[in-house]
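Below, each structure is written out as structure tokens.
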Structure P
Amino acid sequence: MARTIISNLLMKEKETAMTTTAKELPISGQTFSLEGDTAFLILPDQSSDKLPWIWYAPTLPGLPGIEEAWMFDRFLQAGIAIAGIDVGESFGDPQGRARYSSFYQHLRQEYNFSNKASLLARSRGGLMLYNWAAEHPDFVACIAGIYPVCNLISYPGLHKASEAYGMTEEQFEADLNRHNPVDRLEGLAEANVPVFFVHGDCDIIVPLEENSGKFAQRYQQLGCEIKLVVPKNQGHNLWSGFFRCQQLVDFVISHSK
């Protein structure tokens, strides 16, 4: 299927100007560098004012992967753009969140994207996207996740996370409620942001109960609805049911338009 991809990414010279950079994508798209961070952009054939878009994370080397191709195609067919930026193994730290905000503003200003993004996280992308969302709930159309990490205690653990945040483990634990997605749901609840997760019941790396399950429990306690699909006998793997989940695709499309 033919797709219209923006080719003149170098708009005008400025301190934060983009330059092309190499990154493999599961489907045809454009990659570029923004303030030193590798990013990608895939546009649908259809153009519109305030283009609806999906923000994918993590955009680490090798991600998004070929597993995402099926759902990306369906998003494009629905007229929705897809974008993401690699801020490294930030675990959702403040510096990574600030770089996310720069990326958001760039897409809004240069490509007339909608002011509300649909957030799609795979695994530890949840720490990045959901921490940013907690600070910008009015910029979020919906939240979706494929076995997303929602709890720093569960993954990567306080010791490793504290190093990424530049704190001692004791300092980080005392400050955890300012950085842990499952402890930062009030703003999202006040904005009534819809949420959909698919998470296997045998996930050892990112346990269901401590991540999607805890998020769902607390979000419901705040009076909000959340859809949590739990495939039986599935762990943290590449099972096609995670990446070809029609319910997830329908949810994201319905809330992006």
Structure Q
Amino acid sequence: MSETMQRDTKSSGRVALVTGASSGFGLLTSVELARNGYTVFATMRDITRRGELDEAAREAGVEVRVLRLDVTDEASISSAVDEALRSAGRIDVLVNNAGYTLDGYFEDVSSAELREQFETNFFGLAAVTRAVLPAMRQRGEGTLINVSSLSGRHPGPGYSAYCASKAAVSALSESLREELAPFGIHVVLVEPGGYTGTNILRRNRRLPALALNPASPYHPMTQALEAEMQGLAARPKGNPREVALAIVEAANDPRAWPRRELKAK
């Protein structure tokens, strides 16, 4: 349930719901949307991890409303979406950002680990979208912004499960753009890549259980990959706020570009 339900927003500005807002792109996007006058429902699986978001919002002089939303739990999704609609009267913009990276070579990834990667990165996104669409369709307007990854367009070795899940997000987004256009709903695909200044390399990475087993034929390659990732985390690349600002731009004018690739420099 919301931690801040202090005022009715039915007659105020545009309303955005952001998933995966406890850190990284989701946190930055929530704050930037609030700076731009949006009523923001910043959602996360565990609201005890809201401290970083609250601090960023205070520093920016804005308010965000925190809701618990686990993208793998349909009851949690329904509760959060219903509360946002009850409080604000509508959801103008949905930012599907929640996700994590499963590193590791394909043979080291179990079927359960592969499914879990897709449950969060793809099926979770689809479930939140499905929950929000009816209200948007009834109003005849709305914007979906799906945060995918350049890894979905340009996959590489050592994180095949993640690349596949993001490729699925990109494909779904391209299809939904055509399906939802007759209802006045815009779909924007944002594909960042190489941003190591977010918490994704520290908090949102996982390794399959077999990856650390010296008996795995991929163990030497996994060790090399881990060393590379640690090096990247120690030398942040790119300003992740660029991604948040691009998402805000898409929210304000979704017709400007339906897909945007953002490569860290």
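Read-outs throughout are calculated quantities, based only on the coordinates presented, and are distinct from any laboratory measurement. Here the structure is a predicted model, which means the values were calculated and not measured. Cβ atoms are built from the backbone, for glycine too; each structure is taken alone.
In this comparison of P, Q, the computed figure -13500 for helix-only ellipticity at 222 nm (-39500 (n - 2.57) for each DSSP H run of 4 or more, over all residues; to 500) is attributed to Q.
For distance in nm of label points 7 Å out along Cα→Cβ at positions 36 and 180, which of P, Q scores largest? Before the final figure, lay out the partial values.
Working: P: 3.1; Q: 1.6.
Once distance in nm of label points 7 Å out along Cα→Cβ at positions 36 and 180 is worked out for each structure, P has the highest.
Structures P, Q were compared on FRET efficiency 1/(1 + (r/R0)^6) of positions 60 and 172 (r between Cβ atoms, R0 = 35 Å, to 0.05), and the highest value belongs to P.
Assuming 17.8 is mean count of other Cβ atoms within 10 Å over residues 28-35 as calculated from a single structure, say which of P, Q it is. Can you show the working numbers first?
Details: P: 17.8; Q: 25.5.
Here the read-out was taken from P.
Between structures P, Q, the calculation of mean count of other Cβ atoms within 10 Å over residues 92-99 yields its largest number for Q.
Compute relative contact order in percent (Cα under 8 Å, 6 or more apart) for each of P, Q and report the one that scores greatest.
Sorting by relative contact order in percent (Cα under 8 Å, 6 or more apart) in descending order puts Q first.
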